[in-house]
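Novice: Below you'll find a set of structures to go through.
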Structure P
Amino acid sequence: MMLPRWLERRYGVLWEEFGEREFRFEEAKRVLLEQMEDDEEQVNAILNELKKRGVLEVKADPEDARKKIYRLKSREKIVSQLLLFNEEKLTRGELEALLKRAADLIRTRVDYTFILVLLFYKRICDKWKKEYEEAYREALQDGLSKEEAEKEAKSTAYHDFDIPEEYLWDNLRKNPAELPERFSSAMKALAEKNPDLRDVFENIDFIQFTQSRENAEILRQLVELFSSRSLHNVSPDILGDAYEWILRYFAPQKAKEGEVYTPREVIKLMVEILDPIPHERVYDPACGSGGMLIVAYKHVEEERGKSEADKLFLYGEEINPKTLALARMNLYIHEIKNAQLRQGDTLLRPKFKEKFDVIITNPPWNQKGYDEKTLKKGEFWKERFKYGFPAKQSADWAWIQHLIASAKEKGRIGVVIDNGALFRGGKEKVIRSGVIEDDLIECVVLLPEKLFYNTGAPGAIIILNMDKPEERRNKILFINASREYEQHPEVRKLNRLGDKHIEKIVEAYRKFAEIEGFSRPVPVEEIKENDYNLNVTLYVFPEEDEEPIDVSSEWKELQKLETELEKLEEKIKNHLHELEYLKDEE
């Protein structure tokens, strides 16, 4: 039925109890508590999810208008509906093909943000229509007249976003000549009515974009391209992957302009190690397009179900307003609503002052301009930079100190960092030695080279633990994963981490194991003797692969070479004798 396993099990439990018979919330709560140990909050989430996926009908309780009556759809009816509407559904491949055509339209002439904004806008408009139709149908079932039902269905209570009818997608595209003006008006209106969308719509200007005739034609073609298919029936996973596909597709081009896209395989590795769980607070102080927060959410959803993932509290800060807008759209398209995103310069004026259970980030490597003089102009600098201040050339250890100051007493931190931060001297060494002395670093992973779009450098992951287990104290696990990669399937010059590589690294971390040529727990005393150098190759170096030697074959080859050498020596002697003879003749 295309339901996640956790939801399919609960559907089965409810179907076994009620079949197509009507039931009330209290009855569902009793059954799910007895058989699945779900609490009231989880039951609410389960019923909402079943309704959203079209397998549960809901109507008002005639005895109490504040309550609802539920009825499950049979598997046969659901399959029939899927077959009936199959033509309207977009597969992952079809959606990516659609976006590939959009990417080909703009190529490198136009900012790819326009594709993402149009994809996002089309989605929320199509979803508004679907929400309207469902609310209208329920209102008619509740006994309202058609006029009353229409008015009721337009209420903002039934919609994720407040979109005036005149600004719905199909109404905007009625007059192609006025597309720039109509889209600009729509963006302004939606930003005013939906404060959460202000970052998204205030950072894009369709009128300025279409000042050239060529761009005006590109906009018209993009609108028609997106109009060809409905997005209301596309699952959040497929739509979210499509959004990520656009970010990844343009990553090599944007890397040249200074934008950083963290490969999702690297994020997955960090999330697997940090293992966030429901009710924890997850923070990314340099969140970019939101990938770290999304993968953390998806990790919990895959392990425990969507209702449990919704109990994860996500926080992100980003200095670039345009990039922050991409993150807001990305989270919404993935249907992740338990996130707070804010714009700000994290190192100087962090917007989140609370402490976090899990911190995961890929801050700008070797960011310039954050020396002692600058950082002392910021907020809470005494509390955040107690180990010292970095040089102006690199803020790597300023970021790491901010992460430490933002973590709870039992907090876990994962940070992707330039490999040079592990061993550079000067002010960085002073900070690094203080962090090592306080026994906060749990693991250092050397990554393969050519993983990142903006640099061929290998990079490293530092895992910090504010409350290391007793058996790991005064030790740091070094993992040399420099050879754990495969060829990138889309970008010829890049490598990537495969699933087997991620599993190998995570298993070594969890076991804190010594594996010859791959990982080794190193006493802090040994690191001190090495002048607080965290360079992974100093402690773990991959063994060279030795080719097996066929002694018999090699011996025969050697004898053959010796025979040839004897013949060559004889030939040279003969030439020398001839030369001597000619010389005597002269």
Structure Q
Amino acid sequence: MRKHKAAFLGILVLFLFRIVVDTIRPLFLKKIIDLIAFHGIDRSLVSAQLYHTIFILFFLYFFAFAFGRISKYLHLRFEFNVIKELRDFAFQKIQGQSNVFFSNMFAGSLVTKSNRFVGSFEKMFDIFIYNFYYTTVTFITIFVVLFIQSKFICFVFSLWVLFFISIVGFFVRKKIKYDLEEAEADSRISGRLADVFGNNIAVKTYSAGPIEYSSFQDLTTEAKAKSEKAWYFANRIDSLQGFLNFIVQCCVLFTLVYFWIAGKISAGTVVLVQSYMGSVFDRLWDLGNSLGQFMKRAADMQEVVDIFEMPVVVQDPIHPEPLKMKEGRIVFDSMSFSYNEGREIFANLNLVIEPGEKIGIVGHSGAGKSTITKLLLRFSDVTEGSITIDGQDVRVVTQNDLHSVISYVPQEPLLFHRTIRENIAYGNPDVTLEEVMEAAKRANAHEFIEALPYGYDTYVGERGVKLSGGERQRVAIARAILKNAPILLLDEATSSLDSHSENLIQGAFDELMKGKTTIVIAHRLSTIQKMDRIIVLENGVIAEEGTHTKLLENPNSLYSAMWNLQAGGFIDTEERE
């Protein structure tokens, strides 16, 4: 909001004029009533004063309308600008979180929280302007007028308003915990919806629909109970407000009639105070409800504010070094790594990969193969030691700079619900269609893309569901070809492909790897036979290394055992026993 101080102050000033004008209009109604009541039927004596007063009243109506329209225009412009920046800010802050954060959060729940954050600001600002600010200015104006008209009535009104706000404010603060619980329950529902809808095939193929429905009912039952608690508490606050308003209206009306009978106030004053009393009661009622709504929206925003305040696990250096990584020489120097749970993956690992060298990394599940990619991409930081590229520690440059020198093709292709052309050109938005097509041809993807109804303008669906596994992977490979980074990282990039699809892209891989430092994480050993060197990991250490041929020379090696298992099929029952 500070970025738009001029618009904000303009809203406050114009709205202030409008409220003051609206609030003082009953004074002129009082004057009209007093003139008529005092002079009785002798209309000629007061006609000029009446017309003059009516003219002023019409003048005030016009200015109230004009101020209201201008302030509304500024209000909308202000809100549009702030909401736009809030959306940008929320996206930047959430997207800037580390990979660990997204591994522990539901994407659907994050979307819901982010939308509620922005929507809550809009509601809270409206409440601030049209309830809190409007009420404050109205009360001050009314008290000034009443102080001039009757100090005693002004004193009674002041005491009543302070008492009312104190009582309602106390109960509204009590309601915050119920609003927080309601918001949390709603976020859990959103997370479950995203989880189930995103894995709908698994739900159907495992006949888990009834189970998921029952589990979802448990969540909605819990949310219903939380909402009921919040609503019942809010209803009790409303009942208290209604009772207090009833009491004070009776007391004020009785006092006004008593003062008029005693000749201490005029009939116009009775009308003026009664008019103000109705306005004050309406404002107080709105204020009580608005306080509840304001706190509820604050509770909705709190979830996202908590995310904003979460420390980013992997942060860019405060003063990053200029990027010097060009050749692709990778060194793991006495590198150790453990997860937060204390589970050690690597201890004092040393590995040097020369520029242009092609390395295959294999090992049983849990040996640390994929963790190497996460550490190299700096999705997590090493516990001890270092990882350097061309002598530059990956922690001294920004993550964007680091990722600019690495082409990464994971096991599960990362496609957006956008066109094939946009997916291939992702990260290179200025490339031409011809360049995109050339990359697709090198990835053996051009033929199937051309056969699609809209060719390169075909939308692939969420996470690429409209394409087969092999087609998705070839699109991802075409993207890596177009990026043309000096380091290529393939994390089991062919594990989801059939033999035909694998053959289609094997040639593309050979072309892609030319002149690049390449690390291939593989379960399927046939894909790494031509690597310059193969690293066999076992329990976080390098158990064996060498070429495919050299490693097979030792029939008792871990690599030979894995190769024989894949080449010869399953071990028969007797051997297993």
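Computed from the coordinates by the stated procedures, all read-outs in this text should not be read as laboratory data. Nothing here was measured: the structure is a model prediction, and the numbers come from that model. Cβ atoms are built from the backbone, for glycine too; each structure is taken alone.
Novice: If Rg/Rh (Cα atoms, Kirkwood Rh) comes out at 1.11 when worked out from the coordinates, which of P, Q was used?
Specialist: P
Novice: Another one. Using the calculated result -21000 for helix-only ellipticity at 222 nm (-39500 (n - 2.57) for each DSSP H run of 4 or more, over all residues; to 500), pick out the matching structure from P, Q.
Specialist: Answer by label: Q.
Novice: Identify the structure, out of P, Q, from whose coordinates log10 I(q)/I(0) by the Debye sum over Cα atoms at q = 0.08, 0.14, 0.16, 0.21 Å⁻¹, for residues 303-454 alone was calculated to give -0.33, -0.91, -1.08, -1.35.
Specialist: Q
Novice: For distance in nm of label points 7 Å out along Cα→Cβ at positions 335 and 391, which of the structures P, Q scores highest?
Specialist: By distance in nm of label points 7 Å out along Cα→Cβ at positions 335 and 391, the leading structure of P, Q is P.
Novice: Among P, Q, considering only relative contact order in percent (Cα under 8 Å, 6 or more apart), which has the greatest calculated value?
Specialist: Ranking P, Q on relative contact order in percent (Cα under 8 Å, 6 or more apart), first place is Q.
Novice: Between structures P, Q, where is distance in nm of label points 7 Å out along Cα→Cβ at positions 311 and 439 highest?
Specialist: Once distance in nm of label points 7 Å out along Cα→Cβ at positions 311 and 439 is tallied for P, Q, the winner is Q.
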